[in-house]
Structure P
Amino acid sequence: MKQIAEMDALDRRIVAELQRDAARSHADLAERVGSTAPSCWRRIRALEEAGILGATVRLADPEKLGQHVIVLCHVRMRAYDSETIAAFEGFVQDQARVMECYAMSGEWDYLLRVVSSDVADYEHFLMRLLLKHPSVAGAASHFALSVKKYTTALPV
């Protein structure tokens, strides 16, 4: 079991604020968390070095980028040897439309979150790429009707 990172209350406030808006200046962040800008800067660097904070990114709006369809796709593998698993996971890494991939317990082996411009675009991915991959035995697709909650912020 992995040890939980030791953070004080100020570190937790910093992480929570950065998850809301990482583009804030250190001065604005310091004001929001009740600290000074140099202290925030040092703590952010320490949190990065500890691996608690990763890359700073900007979240894009899928709708405004023409990605109107969200599909949760369950995948069943043909075999479970290390080469087959590595080939499938490499394939998934190369697919820009696959936003997330989880190895699963239970009936299905993987769960993918896939974005597409429309149903035909997803059908192309499913029929011509995913199901043609030699490691894939089958898949089941579930189309999201709407998004009721989406967050990238972890509780701290």
Structure Q
Amino acid sequence: MNQLDRFDCAILSALQNDASLSIAALSEKIGLSSTPCWKRVKRLEEEGYIESRVSIVNRHKVGLPVTVFVSVRTSLHDEKWLARFAAAVVALPEVLEFHRMSGDIDYLLKVVTTDIDGYDRFYKKLIKTAQLTGVSSAFSMEQIKYSTALPLELISHGLQG
């Protein structure tokens, strides 16, 4: 993979905020002509910097207002158990994020659902997936910050252009 320069970071930053930008609008926004801008976007896609382009759906409007952070502990840590557990959790549509953790919690899941009853249905599916030592749920009362944009300014300082 090539090193990112300031134009690459500008492209990524602009597309994180609005993936529907046309090449013409993107090139104007970052100060490159259309053809070099298009070539950079294609390279960033081919090299995996841009994984996909999506629309962010309002979860409240579609009836999924409840966010729950689910901490999972287990006493089993072998590869076979993890493969089975991971496959089962990945298949649960309520799970938006699934992390293996350090510290006292083995796994952390970010789950969205309709309401308490919806979470209870999810919980019953989760505990059937594998042998678990403990499951703890923390309901989000208020989302104070939400972003899908990576802080590219942290890496863009000192880049050559």
Structure R
Amino acid sequence: MNAVTLIRTTAFDPGFGTLITELDKDLRTRYQPYQAMYDGFNKVDESARVVMAFQDDQPVGCGCFRPMTDAGYVEIKRMFVDPAFRGRGFAKQVLQELERWAAEEGYHSTRLETGDRQPEAVALYEKVGYCRIENYGPYVGLAASVCMEKKLA
């Protein structure tokens, strides 16, 4: 097997669309009947900066950020690794590339929201330096939401 290849792309990349479809299926399984309430928060538009991970030319993972210009931070969104490729460090590599990209654009911190039924995601974020914060924006008052933040170097 070849090493993972990371590429920077846009939300219009067809591989990203395929992985996001799988992510949404996973979230619906974990969070029914509540996921419909979160679906609106998960939309990404042309402002999203997308990183995709490939193994042997196959898209296996992704993530993106959207600039929160007025607030001075980026929000990490749509982190996902195909279940067949989990446990190989792809999510960490995608996340680190997103952080590098955000820093290159002059942002000093990242925020994200994940859920209490995704312990593997919470563990990854804590391992790479994210700290829990009070729920922000649309996640205020949502008990299943776990919000985190990390200052960029």
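Read the figures in this text as sums done on the coordinates, not as results from a lab. The structure displayed is predicted, hence computed values, not measured ones. Cβ atoms are built from the backbone, for glycine too; each structure is taken alone.
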Among P, Q, R, which structure scores highest (criterion: distance in nm of label points 7 Å out along Cα→Cβ at positions 12 and 44) | P
Among P, Q, R, which structure scores highest (criterion: relative contact order in percent (Cα under 8 Å, 6 or more apart)) | Q
For Rg and Dmax of the Cα atoms in Å, for residues 20-83 alone computed as 19.8, 56, the structure of P, Q, R it came from | P
Identity of the structure behind 13.9 (criterion: mean count of other Cβ atoms within 10 Å over residues 60-67, calculated), options P, Q, R | Q
